Structure I
């Protein structure tokens with residue numbers, strides 16, 4: 001017989017408190033309030049067709065392709081149909097507000113930070129032994145081994161071993177500074193001398209350097225980053241009064257403790 005474990009709302013709240021999740025949840029709620037207030041002040045609304053498209057996007061993102069899978073997902077997340085529509089509405093409102101406030105800043109931001117969006121196609125094997133990495137480096141230079149053979153023999157990463165060390169397209173921002181400097185100074189295709197980091201000795205083959213283009217995907221990424229920074233600034237300028245119970249101490253965003261007033 002399946003055991004039923006009852007979980008109440010007070011228990012959920014208590015868990016969030018002892019898991020130290022209240023500040024991040026408060027920030028998220030405050031962000032929604034800020035978005036709603038600024039959008040209303042600027043006359044930004046959500047049309048029915050936009051809401052329907054956003055709801056379809058949420059369904060596709062969560063693989064909700066049948067009514068059964070949709071109802072199951074809603075039940076799992078304790079959501080009603082109205083709350084599902086609220087998710088879609090918030091997504092549209094955030095996107096429209098970001099476009100309204102920051103669209104004219106995307107091009108200048110891209111120009112100023114173009115190097116940050118440069119990517120490289122890499123192969124990599126990380127060695128624990130620096131001397132062995134150097135030995136294999138010279139073996140590759142002399143044509144005694146191929147990189148896929150090195151990956152299959154020495155890579156500790158199962159997936160990379162299966163792919164012959166192929167890492168794919170890696171943005172500059174995801175690379176350690178010492179690796180980034182060497183990779184983007186290379187002339188592909190080029191094998192780099194082992195680079196030492198706390199993880200080990202990185203033997204890297206630079207296959208291609210990809211210069212960024214401001215296509216729609218990158219434009220939306222930059223717009224999202226600018227909007228996140230704008231929201232962060234709005235939160236920093238606000239004081240969040242979080243009151244979990246009428247008789248409980250109220251905490252503000254500055255971590256100041258405000259005692260409740262006594263009648």
Structure II
């Protein structure tokens with residue numbers, strides 16, 4: 001292919017064919033959700049993973065025997081490790097989740113970098129679907145108090161109706177603009193700029209028990225938490241679903257996490 005000349009007039013530039021134009025058969029209609037979904041895709045995670053990793057320090061190669069033993073007999077060791085914050089034995093496991101949630105949830109999520117890996121769907125490489133987040137009736141809408149010392153309280157029916165109507169109208173208008181640009185041949189990576197953070201996206205997130213505990217300590221509220229947390233409700237919804245999966249995989253570790261104030265070791 002011939003090199004382009006810098007500053008060349010349009011008629012002098014190397015032509016690479018017409019731009020790709022995306023013309024939908026019909027205008028896609030927006031849909032609205034107030035939930036999030038979390039699917040456990042694959043895992044290598046069990047309470048015994050904590051035990052053999054911990055016992056290698058005193059038993060060497062004999063620690064491999066823990067792989068086939070019932071971890072229930074050593075739950076005291078798991079509690080000790082959690083209580084005294086010996087954290088590395090909790091890293092020898094892996095869980096991969098497929099998560100569907102609004103973009104603003106993922107932007108908070110990806111602040112968690114240590115012990116996490118992410119791959120998210122791309123607005124550069126695919127047409128983004130018109131699925132948007134609208135708070136459900138249980139979502140508290142009104143913030144009272146000053147920054148650092150505030151609470152959320154129930155909204156009125158009028159506030160909920162206003163929120164739903166305004167958000168849905170704004171979403172429809174934004175997605176119409178997105179489709180109009182795509183139909184005119186504008187690149188997906190440019191056209192997506194008009195879409196709001198309430199758009200649903202999806203990603204794979206892989207972590208270990210230690211990194212997940214750190215996430216849960218910050219992104220969920222719990223009566224057993226020694227340190228208070230004030231997460232946005234939507235990321236807390238994701239955290240609650242991830243915790244349900246983890247608790248089934250590693251029940252002794254999960255119990256020790258709760259018993260010791262939900263502080264990551």
Structure III
């Protein structure tokens with residue numbers, strides 16, 4: 001006989017499976033909206049924070065929101081382009097339709113669509129979808145990170161001096177953060193520039209050892225937490241503390257090896 005606890009657990013697992021399927025449908029829809037614009041003439045606008053935005057960004061987020069209105073009408077939504085809708089709900093979807101709009105504008109296929117689900121403020125589901133080259137990372141409750149349908153795992157790194165790290169544009173960091181980054185960069189083996197959200201997928205897949213960024217917003221990092229941790233990695237702020245939607249200041253470390261993450265945090269703090 002099924003107990004109430006067993007029934008609740010079964011229902012929770014079914015909801016998680018449904019959420020994963022829906023998240024992939026959202027990513028598919030966003031990709032279909034984005035691809036016709038890639039490497040085509042379009043207007044690039046500049047937002048109040050001096051970041052670029054295009055019709056592709058707006059169309060991709062709009063199609064995701066329409067599907068969420070249909071299939072998850074009681075969930076909240078926080079999106080980069082269209083703001084917040086019920087952000088205090090127990091379940092909130094966090095959307096960045098094109099993370100890496102500069103790369104998109106330049107015709108570089110290293111941008112990605114980020115979709116996260118928060119439950120009680122904590123990221124439990126994440127997708128990175130690169131709709132041009134077809135890379136997709138997916139992680140959710142009770143499921144390890146999948147890369148293009150196959151389980152992936154971070155790699156271990158014996159020491160910081162051997163680490164290969166990624167960052168998008170540290171010259172855009174505040175001056176003090178750039179100086180701190182330069183200290184960390186000098187301690188690692190190699191540094192790759194550009195890549196946006198794709199870098200975090202490469203950490204999860206065992207190709208990069210770490211990513212160091214500053215100035216990220218919730219929609220930039222929420223989807224990345226389940227993906228990196230679901231592959232055996234760690235994500236934290238520059239002080240080594242877990243990312244938190246209320247307290248995190250946008251400075252982020254993602255690493256495949258916890259010891260490397262701690263060593264990077266120490267170098268940043270020196």
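Miscellaneous remarks
- The maximum of volume of the Cα convex hull per residue in Å³ over structures I, II, III, that is, the highest value, falls on I.
- Structure from which 2.9 was derived, distance in nm of label points 7 Å out along Cα→Cβ at positions 95 and 143, options I, II, III: II
- Once relative contact order in percent (Cα under 8 Å, 6 or more apart) is computed for every structure in I, II, III, the highest value turns out to be that of II.
Quick note: the coordinates plus some simple rules give every number you see, no bench work behind them. Note that the structure is predicted; figures quoted are calculated from it, not measured. Cβ atoms are built from the backbone, for glycine too; each structure is taken alone.
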